[in-house]
Structure P
Amino acid sequence: MPLNWPTNEPLHNSFDLNKMTGKLYVVATPIPIGNMEDITLRALNILEKSDFVAAEDTRNTGRLLSYHHIKAHLLSYHEHNEEERTPVLIKKLKEGSSIALVSDAGTPLVSDPGYRLIKEAIANNITLIPVPGVSAAVTALSVSGFPTDSFVFIGFPPRKKTKRHDQLQKLAKETRTIIFYESPKRILCFIEEIIDVMGDRPALLAREMTKFYEEFVRGTLSEILDILKARPVVKGELTLILGRPEKTPGLSIESLRTEIAKALESKQIKPSLLAKDLSKKYGLPKSKVYEEVLKLKEDKSA
């Protein structure tokens, strides 16, 4: 049912897509990150009646459609072909065809392809109709226990380490809830980088949401990191949510330096390990603590 459908109209058999051609539907679907049944009746109706379904992965979308006994004309539309495929889809839309755009992870364009197509559709005065549904970010946020009145969605961090570091540096003073996506192969390294730059914040790692092995790992970043390191392998779709940094009452730079000095005097310990212990204890960025450790160590040896 269109968002502007009259409220006094019956919900059943609410509209006929055959009479609403030349429109681009942005359809949220649960593939492949979630339960096949987490999809709205309206979305199923649109997928069934659209002239074409533009899918990030036609195999995944095909499985979803088959599960719901829907036959559709599938077209691939992903990050590697969107430049050449966009004009083709725009041409079909201008000729009167209706197209449903779907991605592999919830709502299209949220860390998924589609931006180029939407921009071109707007430029060509083609009607856009959003069909809301699942989103990993909002799903995880709803059970995070962190403030939801204001949050920052980052999505997947940059692949290059220098760019990730720059991004984390900019987020270091952010007090709102922060949402990341990350792959199982990079999650351990990424959490370590966050601790190093932003400190040991309270966090939630959501894994395989809405599926059989759904799991929510709660604690500080260092606690979550220890849990993951104890496993032989980390699998599944991951959403990482950071809460507001916890304040340590009465901790000043002088107090930190005093504790560092005592630790250096009492026993031989590597600066990196001391920085790691103190950053975990006080929720401070490990890189900042490490700088202070090196300064005091140099002063001591001078």
Structure Q
Amino acid sequence: MRRRDFLSSAAAAAALLPTAALAETFAPAAEENTAGGSHDMPLGLLITPADGPEETIKRVHDLGFPTCFFSLDAYIGKFTPQLATQFKGLLAKYNVTCTTVEVVGPQPLVWDFMQGPTTIGLVPRATRAARIDALKQASDFAKRLGVHQVQTHCGFIPENPTDPLYKETVAAIKEVAQHCAANSQRFLMETGQETPTTMSRALRDVNMPNLGVGLDTANVILYGKANPVDAVAILGPHVHAMHAKDGRWPTNPDKLGEEVLIGNGLVDFKKVFSGLRKAGYKGAITIERETHGPQQVEDVRKEKQYLEKVLAQIT
């Protein structure tokens, strides 16, 4: 997989919580999102700690990022208290705040138009139960870390609300959201495989106050679903995490569009940030760059400088 190689009793308890109490808990922007930096939308970096926990978290600090976003698929089935203690210690040592944890597995996952609908997210029946379990594991681990947001790709959610897969996916999302609510967490659906309108419908139909959106500015383009500025207009009040990424529309109907260096694609970051600010967003702007090795580090440096200039223009 090319992506992100950088650097049930609880659910039942959540179901017993009054909706009004949950709404009060999750109505404001999460306070942890304001950690680090002088700007109210601090920059962050998506990392995979399995690449070397201390080296990776130290790199976040050395690159000047106050926040990070954990991609934790490598730890599914291995979320131990000892691992949480290690991660907490490293985050404290390097003065980095983890804003969100994410898992998208277990495998198989094929990030394209041909096999993606049957392999990505909570939509496919064959992997749904295993992914619900993985997300509950991630939620419990995040609680040990003191992280209050859990995110995943829910998949190619059907646009037809009468499709049986749509109703099943809504039920699956609700089950995970209830588990996260019991851990005082938001559960975020990452944009990409579905249109913003379909995601908006799922938000309404799941009807959980701790359910929100993780906006990936490039994914909506790479999957040919929307312009991110328009996506913010539809989903803005529900956005509680963001991946800053750039890209171009798909021209091959079998393959996703091309992810490119921020500033070289179609995302108008100034309009996106302005829309998010208007919607009340105060979360991290997390860079996700899908290159590798030294080139990725160099790309991230350039993207950080680019985004800092854009953020300086947002009032």
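Assorted remarks:
- Per distance in nm of label points 7 Å out along Cα→Cβ at positions 42 and 66, the highest-valued of structures P, Q: P
- Kirkwood radius over Cα pairs in Å from the coordinates reads 19.3; which among P, Q: Q
- Of the structures P, Q, the one that 0.75 was derived from, the read-out being FRET efficiency 1/(1 + (r/R0)^6) of positions 242 and 258 (r between Cβ atoms, R0 = 25 Å, to 0.05): Q
Here, each number is a calculation from the coordinates, and none is a lab measurement. These numbers were taken from a predicted model, which means no experiment stands behind them. Cβ atoms are built from the backbone, for glycine too; each structure is taken alone.
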